[in-house]
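Just so it is clear, none of the values below were taken in a lab; they were calculated from the coordinates. In this text, all values refer to a predicted model and were calculated from it rather than measured experimentally. Cβ atoms are built from the backbone, for glycine too; each structure is taken alone.
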Structure P
Amino acid sequence: MPEYKAPLRDIRFVRNDLLKYADHYATLPGAEEATPDMVDAILEEGAKFCEQVLSPLNRVGDEQGCTLTDDGVKTPEGFKEAYTQFVEGGWPSLANDAEYGGQGLPSSLGLVLSEMMGEANWSWGMYPGLSHGAMNTLEAHGTEEQKQTYLTKLISGEWTGTMCLTESHCGTDLGMLRTKAEPNADGSYKVTGTKIFISAGEHDMSENIVHIVLARLPDAPKGTKGISLFIVPKRLPEGGGISKESNGVSCGSLEHKMGIHGNATCVMNFDGAKGFLIGPPNKGLNCMFTFMNAARLGTGIQGLAHSEVAFQGALRYARERLQSRSLSGPANPDGPADPIIVHPDVRRMLLTIKAFTEGNRALAYYTARLVDLSQYSKDEDEKEKAKLQLDFLTPIVKAFMTETGFEAANLGLQCYGGHGYIAEWGMEQNVRDSRISMLYEGTTGIQALDLLGRKVLMTQGESLKSFTKVVHKFCQAHSDNEALREFIDPLAALNKEWGKLTMKVGMQAMQNREVVGAAAVDYLMYSGYACLAYFWADMARVAKEKLDEGTTDAGFYTAKVQTARFYFQRLLPRILGHKSCVESGPDNLLDMAEEDFGEV
């Protein structure tokens, strides 16, 4: 298993040099305590916890998995103890409302901890990770009594949370769900139904689990307009503690799955469980989007996490593994062969992983800054602009970062050759663990439909413009910079093409609505590559400025410029294929009759 080292150097580069987080926090209401010294201390301590406590448990979780016993689900050896240490360190409350026991620090700082935890041990990190969505939902839609009862316990880490959406017959089509909620005389509801694929649905790490559940009221309209949202605790609060009796919530079985074995993926049964309505009746899906949007950003971080793990493992191996000679002459003349890092194809794989990892980190942290502004800014205009841009970037973060994260995980394995397929190196686990990221919280296809259909076309392109204007201003500001011309000129041309392609799709969709579904995934991937082109151009700018100033870290900044060049010359041309697919229309997908697909 590769030894995990938190990538603090690059995290600090993105936060401090590129995105100027210190200035951001200085002007962000409520972020006064997030001083550079405090942030550095949090990053250092968080890195130690992830490196020393979580990372050693990663392979343990994969090998042991979770077990369903008469006393509930048992997590792998060491998981519960690590969670106790996590809570004692105050980590769950880091970026939560001080009124309910949080430390009041910005969400963007909590995201850095989420990244490091995910890289060290994604399966473990899902347990506290699911709680954040529950917290956000309660904070946005819960009553004061619900917040005092449940939110405080979630923030302290004493209790954990889940989201319970999916049922076996409906998957993403939540309008078909059957779980029902019948009113009780005391104002609560009796919730009955079965949910599947519930991550962290049952475990032994916390004393109680707060399920956020979608269900139908007896008189609810059909479809998505008839869904309500409920709090359904595993055990009911009682006298300052919790009841010893079950609340009619149980784990029916554990899914046997490809990866993330250390996390319990449960079939959850609600047998007349007592629940409490969150938000207005029949508006549950609207409320649940608070949870889902947080989860989509968190899933994007999973793509980044697996990419970082792949890079660390592959780079270390490529430097040590001796095989063949460099075509231009021996690089290791005293040894039997050269390290494989001398070979162009190995470098192609390493640089692809590096470009995706560092580019996606910039995208994720940029998006996190928008989350801060959308939550805390007192300037309503700034707040609305941040929300619009956040709406546009969220499906890209979720889908593009997980697609490229999975590609990076596969390339990490490939760098090892046959050894990558063997469990002891950890690369095959990284591939297995990463595969789920493209499925949950809405598949890549669902995210793509959300991006093109809802976020871009339904706003007449305004959400797209919220980002392309940023790119346009950047290109204008540096149009005369000869040192950046290799990045600025193609970026400016791409930015214009992005708008034209969107308009073309929109016009075609007015004549044939199938155009949107046919173009969506390629449009999303095109958009993701375009986003990273902007961030790599900006990172190259910062790096060149640091080199011109005479930095003592010349190797780091030179590598940034070289990776930006690799991205523009080797990865960005992929957009040509995506553009061609978008423009090809829906007929090549829909013309074939169903029966002509073949016999099965």
Structure Q
Amino acid sequence: MPAYKAPLRDTRFLLNEVFDFPAHYAGLSNGKDADPETVGAILEECARYCEEVLSPINLSGDQQGCTLKDGVVTTPKGFKDAYAQFVAGGWQGLSHPTEYGGQGLPMSLGLVKSEMMGTANWSFTMYPGLSLGCMNTIMQYASESLKNQYMPPLTEGRWSGTMCLTEPQCGTDLGQIKTKADDNGDGTYALTGTKIFISAGEHDLTENIIHIVLARLPDAPPGTRGISLFIVPKVLVNDDGSLGERNAVTCASIEHKMGIKASATCVLNFDGARAWLIGEPNKGLEAMFTFMNTARIGTAVQGVAHAELSFQGALPYALERRSMRALSGKKEPDKVADALIHHADVRRMLLTQKAIAEGGRAMIYFAAQYADHMVNGIMENDPAKYALWDDKLGFFTPILKGFLTEMGLEAANLGMQVFGGHGYISEHGMEQIARDARIATLYEGTTGIQALDLLGRKVLLTTRGACVREFTGQIGRFVLEHVTNGKTRRFCTDLGRYAAEWNVLTLRLMMMARKDRDVVSSASHHFLMYSGYVMMGYFWAVQAAVAAKRLAEGGDDTPEFYQSKLDTAAFYFDHLLPRAKAHAASMTKPSKSMTRLAPDHFAFS
């Protein structure tokens, strides 16, 4: 397994030079304490924790996995100690209010923390990661008494949280949920049903687990309009905050999975468990989207994390492993053969990994600023401000989740490929990264669901293409500012064409969908991937522009860092961005070639 090294130089480049986070934080109501010195100290300490504590138990955690005995899940060796250090460091409450014991820092710092932790050990990071969505949902929708009861121990990390949506008969189609909640007449409910695929649903890291559960009231209307949201603690909480008796929630089994084996994925049975309603009856799905948006951004981070870790494993191997001679002539004539890195095809794979990791990181950090503004809207009790930034972030969310997880999986597979046959065996840890990455395109809404959300809901239905026009307008302003610079001209020229095409494609699909509704579904994946490639291209151009400026100014002691940005941007525009053209060609084809084949004609025996 690659020994993780936090890419602090790239992180600081994005925070301080590309997106000017110091100025961004200065404009936030909760950003005054996020000064450069404080942020720098947080980054350094988080890097130390990830490198020295989380990374060393990544491979062993995969090998040992979780075990279930008598309803109790035991996590792999080292996980309890690592979690104790996580709690002692105050990491769970980094971006949560001080009134509940948090540090009150902006949400974006939490995302940076999560990226480092997730790259070092994704399975471990899922335990506290699920708690964040639970906490955000309680913060926004629960009553004051429930907040006061549950937020302090959740913020401390002494308790953890989950999200319980999926049931055996339904996954994404939540309208089929059967879990029921009967009114006990005392302000509580008796919740009965079975939930599956519940990450961190049972474990030995915390003394209590707070489940956020979707269920139906007896008089609820059918479909998604009749879903309510409940808090269901694993252990009941007394009025004084102490723990009481065990609630009627049990772990029936844990899944035997392809990857993330150190993360317990549970089947949970609720047998009349005591529950408390969050928000209004039959409006639970609206509240759950707070949880889901948090989870989807977190899953987008997974794409970057696996691309980064696989790259960190593949690069040293390519520098040391020798095979054949470079086609352009011997590069290391005193050696038996040239190192792999001298072969163009290996460079293609490494540069693809690098471009995905660093381009994806830029996309997430930019979106994190939107998230900061959205959270400030909640803190300032300003619904209009919250709605504005929630809508802006809503356009990014399916692209980040769908595109970056697909690209992260590609990068993880390329890491194995660089190793050749050695990548397929477990001792190097490269195949674990690929196995861990595979789930990212599936949970929190598959890539297909993200694509439908982007094209069908965000672009065509809700904004009628305005969200695309707004973002391409941002691209256009960048192009006008930098097209005369010789270092960035070619990037700007290409971006201008793609931005214009993005709008044309959106309009064409809008017109086609009027006559053929299946076009929305048949085109959605291609539209998502096209959007992702162009968006990442924009953020690579932005990085290249900053790097070019720094090189022109001179005086920096790391010019090679800035040159690597320009070189990687050139690779992206030459070899990855052109993929968007194929997606553009496919998305505008009629849906009939997908729909004409009868279901019973797919296979013949």
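Values computed for the structure shown
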{"quantity": "Distance in nm of label points 7 Å out along Cα→Cβ at positions 330 and 378 derived as 6.4 - corresponding label from P, Q", "calculated": "Q"}
{"quantity": "Distance in nm of label points 7 Å out along Cα→Cβ at positions 386 and 466 - highest-scoring structure of P, Q", "calculated": "Q"}
{"quantity": "Structures P, Q, by volume of the Cα convex hull per residue in Å³, for residues 138-425 alone: label with the highest value", "calculated": "P"}
{"quantity": "When distance in nm of label points 7 Å out along Cα→Cβ at positions 122 and 450 is computed for each of P, Q, the largest belongs to", "calculated": "P"}
